Structure P
Amino acid sequence: MLCLLPFAWWEAGLPGTPAWSWRATGLGVTAALLPGLGAYWMYGWSQKVLGASRVAVALYLVPLYAGVAAWVVLGEPLGWHHLGGGALILPGVLLVTRAPTPKTGPTQGTGGRLS
């Protein structure tokens, strides 16, 4: 936060910058704390419920969420790079989240040797 103060002071001196108010301060603090603390709390809660390894895999989906959110909220156009990224990310997440297949091997008591 402190490293941003020089830029805030610089921008405040520019012509056409709106005057700072207590309402702007409240909105800025709300925009910083609510999503920041909320996301941190949700991440910790989901780790407690699902386990760290499953939640860590969900982080790979963040670029897809960001692309879709930019398309819906900001009207950003979707490009081929989004499709390519999704084609690489989604199968990887599917591979690591699917249930392991049972292995068939030598029966117990053979010491791991095939007769």
Structure Q
Amino acid sequence: MQAPVMQEWIDVGPADLTEGELRGLEVGERLVLLARLNGRITAMDDSCNHAGCLLSGGWLQEKKSAVVCPCHEYAFELGTGRNVTFPRLCDDQRAFAVRIDAGRVMIRLDESSEGSPHGA
């Protein structure tokens, strides 16, 4: 069995998100959501795995540190993509590792950001 090939860090733009901002981006053929909460920038798939709505059109739920989908109000934890809605009727959202380098947001699309350090 071959080890998976690690993707490089991808520069997705300036780290100029304001506190509480949700920003949708196209990274290649993938839609990515950047979010800033409590000074921390996170990244996950922008297309909700429940019905395909764009999370960037939703809102932040500070108490759960989550983004809420505007279509059916599923909430996904920032940084991990974990579905924090009860009852859990859909899967977790794919999250990506983030780092800030010289004022730029860098992400890796090949791995979840769980357990990885995050930029601020």
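Laboratory data are not the source of any read-out in this text; all were calculated from the coordinates shown. As the structure is a prediction and not an experimental result, all values here were calculated from the model. Cβ atoms are built from the backbone, for glycine too; each structure is taken alone.
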Where does the value 21, 18, 13 come from, among P, Q, when semi-axes √(5λ) of the Cα gyration tensor in Å is the thing being computed?
Q
Rank structures P, Q by mean count of other Cβ atoms within 10 Å over residues 21-28 and report only the one at the top, that is, the highest.
Q
Looking just at relative contact order in percent (Cα under 8 Å, 6 or more apart), which of the labels P, Q belongs to the structure with the highest value?
Q
Taking helix-only ellipticity at 222 nm (-39500 (n - 2.57) for each DSSP H run of 4 or more, over all residues; to 500) from the coordinates of each of P, Q, which one would give -21500?
P
Taking 2.7 as the value of distance in nm of label points 7 Å out along Cα→Cβ at positions 13 and 29 derived from one of the structures shown (P, Q), identify that structure.
P
